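Some structures are shown below for you to check.
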Structure I
Amino acid sequence: MKIVIIGSTGFIGSNIFNSLDKVKQHELIGISSKKIDLSKNNSHIALSKHLTADCVVIMCAGVKKQLGDNLDIFEKNLNIINNFCRTISSSSPQKIIYFSSASVYGEDVAYSEKISEETPVKPGTYYGVAKYTAELLLKKTCTENDIELVTLRPPLIYGANDSSRGYGPTSFAYKAINNEEIILWGDGAEYREFVYIKDVSNIISQLIHTNYNGVINLASGRSYNFKQILNSLNKILNSDIRVNECQRTKAKVNHYYSNKTLRHLIGSFEFTTLDDGLKEMCESLIVL
């Protein structure tokens with residue numbers, strides 16, 4: 001099997017690439033933005049040379065929200081997905097696994113029940129709108145060209161190699177280790193889901209071999225609050241962490257996710273707990 005990872009040097013893509021590369025069961029090709037920048041005009045021509053009808057494409061390329069949530073970034077993300085759709089229209093790969101985001105459900109929307117794949121989308125950021133637009137474009141393109149499409153909607157993914165260091169486990173761990181002040185909005189009691197990067201790589205290795213078409217919440221089904229992150233880091237590092245509690249600028253909402261669809265596909269996969277993920281991440285950061 002030939003597997004092409006687009007965005008292979010980014011946080012998610014590099015971890016998936018390294019994980020699959022260890023197995024040595026597939027022909028593995030990594031494409032970075034330095035090699036082919038899909039935000040540029042006519043970049044689909046260069047990409048089409050690497051895709052074949054028998055390959056599986058893992059699409060991780062995109063500009064993160066942490067780098068700016070504005071119209072310029074929105075346009076760049078749309079250019080990326082437009083060029084990708086042009087490529088697959090001509091090459092028709094066997095399967096596409098696309099990394100969307102749970103942001104399509106709305107980051108500041110309160111839900112009374114667990115968020116499932118059937119929950120109506122309510123994107124409230126340029127990033128979320130771009131991701132949902134990408135989903136629609138990919139679905140139309142894949143349907144017209146008879147391409148299997150798996151759309152993943154992960155909440156926040158964390159791990160040592162995440163250079164964006166957005167608000168959450170990765171940023172808190174880096175700052176705690178370096179004795180920097182951590183800004184905590186409100187009391188930090190709102191619940192979010194955080195998925196450890198190694199779990200993502202292991203799940204992808206299973207999804208490659210499924211025959212599923214559709215959307216999947218890439219979630220463990222367990223949420224934590226930001227206070228729990230700080231408490232865990234205090235225990236792991238055996239030291240008090242510098243925290244500055246700031247007044248919340250938005251309403252407090254909790255998010256919990258249903259992962260029934262994912263469980264149906266991968267069975268009894270054991271997700272990494274927040275404590276274990278933070279411990280492993282801190283150990284790797286301290287060694288570095």
Structure II
Amino acid sequence: MHLDEDRPAAGTLATVRAAVCSPGAVLLLAAALLLAVAHFHRPCPPAWQPPWGFCVQWWGWALLSLAGLILALYSLRYWPLSPAAKVLLLAGPLLAVTHFYKGLTFVPPEVMPERYRIYAWAVFNVILLLAVPLALLRPVLGLSPREVGWRLGEVRVWGKHVAVYAALMLPAIAIVSRWPQFRQAYPHIVLYGWDPHNVGALVAWEVGYATYFLAWEFFYRGLLLHGTARELGPLAIAVQTLPFVLTHSGKPEPEALGAIIAGVALGTTSYRSGSFLGCWVIHCLCACGLDLLVVLWPVR
């Protein structure tokens with residue numbers, strides 16, 4: 001098919017005018033400006049200064065970036081797209097940002113020592129994968145939290161699923177907790193210099209970990225799944241499984257491969273019960289259970 005068969009001919013100026021004069025385009029360009037300013041004025045060494053001769057502090061750069069991201073996502077409200085398309089377009093940048101800044105390296109070490117970045121990472125995920133989508137649900141997607149799984153749903157359904165998953169997974173977790181590659185990676189606080197036998201640090205991490213998984217389950221088994229299910233039906237289970245699996249890159253190989261099965265299983269639970277809460281319960285049981293087994297059950 002030739003271009004002129006499905007697209008009306010228009011002059012260059014008319015095309016540009018049509019592209020940038022809608023409310024959505026104006027908001028998107030404003031977001032691009034904020035992100036550009038944030039990028040060029042991020043903390044920089046004294047030997048190099050941006051064109052305007054100053055550098056904002058790290059927190060100013062972070063706030064400008066967040067404002068630009070939210071404004072860009074809010075611009076989706078004005079595009080003539082289906083709700084499912086808007087969900088996917090909203091999810092992509094949020095996932096990209098959370099994983100690009102996984103180490104929160106933009107925060108100076110004198111402000112946030114390395115050992116505290118693990119807790120900050122959990123908070124960062126809660127902001128971008130839970131708070132921001134919740135704030136944009138109604139104005140951008142026209143959906144309520146209940147419509148994307150933020151409710152009890154069919155407790156009997158997800159309760160049965162949780163019982164079955166626990167019966168299958170907890171013995172498997174007990175086995176892999178003895179394997180060196182898992183003992184070197186869990187609990188995550190050991191990678192940031194914490195002693196896992198420090199009760200206060202371990203409890204604080206497990207609370208942060210459970211909150212982190214609330215954001216994850218809302219994002220994958222809530223927003224991505226239920227936000228696309230009206231248009232895609234059960235195919236929405238596959239839609240949320242793919243990015244979920246990709247976020248497990250770098251994990252021990254059995255866990256990375258198991259994420260495929262877990263994504264389908266948890267997606268099915270949420271789809272059938274109308275709630276992601278059962279998925280959150282089983283994810284916490286497995287993840288926190290692995291941490292505790294590694295710490296409390298030493299290899300002799």
Structure III
Amino acid sequence: MYTTTFEYHRAGSVEEALDLLALYGDDAKLLAGGHSLIPVMKLRFARPAHLIDIRRIAGLAGIREENGAIVIGATTTHRTVESSELIRTRVPMLAEAAGEIGDPQVRNMGTIGGSVAHADPAADLPAVLLALDAEFRARGPEGTRAIPADGFFLGLMTTALDPAEILTEVRIPIPPGRSSGAYVKHPHPASRFAIVGVAALVTLGDDDRIERVRVGITGLDTRARRATTVETALAGTAGEPTDIEAAAAHAADGLTLRDDAQGPVEYKAELAKIHTARALSRAIHRARGG
């Protein structure tokens with residue numbers, strides 16, 4: 001199916017893009033890689049009269065380390081994230097997850113900002129960024145503001161971004177020593193979206209027990225969510241297989257599961273449990289030097 005007709009605008013700066021958003025209001029959509037927006041336009045779920053291309057704006061792409069955080073520009077492609085030596089060294093779970101997105105064509109065109117702002121409930125990165133305690137920077141008419149990941153994903157393809165704002169960068173605090181993470185998913189065989197995806201980040205204390213844990217789950221609800229019950233159950237334990245199993249049993253707590261083409265509720269709850277246990281086991285193993 002073809003999209004409805006629209007007018008194309010190529011913004012040369014963030015300020016120009018903001019001016020265009022202010023001018024066209026609800027009739028405008030931002031375009032970066034296009035792999036989130038164009039499919040919904042083809043299905044006529046979105047019918048913007050104006051597309052504002054921000055992909056070539058200087059300064060919106062790139063990866064750097066700054067003040068104890070990894071800063072990723074919003075138009076940085078998944079492939080760049082996947083292959084970045086800085087990310088592989090500092091937050092390898094993010095590189096691991098980026099390599100799980102779609103196929104090479106999608107990874108070479110799709111952007112981290114586009115994926116995050118689109119907030120598809122089966123996207124990989126929202127769960128990972130929740131686990132990594134990321135922060136999102138957005139610029140709008142009133143200036144720049146920071147939005148924590150825990151308050152960013154609000155519902156089905158809905159975020160805390162104001163329609164007049166542009167997501168400019170993602171900031172990820174570098175995890176402390178003896179920390180490691182893992183992302184595992186059960187992908188849809190055609191789209192490679194997550195039927196369930198689980199991101200786990202663990203930090204070990206000096207006594208080798210679990211000092212801190214964050215778990216994000218995607219694919220099973222209308223948005224990616226923190227598995228706080230799992231986190232509470234595992235924190236303070238020795239991280240043995242029995243501890244992991246007991247914590248993972250709570251993976252579906254707080255999720256709104258529905259019977260659909262992906263399977264019945266019971267099947268989804270079991271997928272959540274299995275993949276949460278796998279992500280936690282892998283993260284703990286890596287944190288211990290494995």
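Annotations
- Computed 9.3 for mean projected area of the Cα convex hull in nm², for residues 75-194 alone - originating structure among I, II, III: I
- Origin of the derived value -9000 (helix-only ellipticity at 222 nm (-39500 (n - 2.57) for each DSSP H run of 4 or more, over all residues; to 500); candidates I, II, III): III
- Looking at mean count of other Cβ atoms within 10 Å over residues 115-122 for structures I, II, III, the greatest value goes to III.
- At a computed 1.2 (distance in nm of label points 7 Å out along Cα→Cβ at positions 107 and 211), which of I, II, III: II
- Highest-scoring label, criterion being distance in nm of label points 7 Å out along Cα→Cβ at positions 147 and 227, among I, II, III: I
Bear in mind these aren't lab numbers, they're just calculated from the coordinates by the rules spelled out. Since the structure is predicted, the reported quantities are computational estimates derived from the model, not experimental observations. Cβ atoms are built from the backbone, for glycine too; each structure is taken alone.
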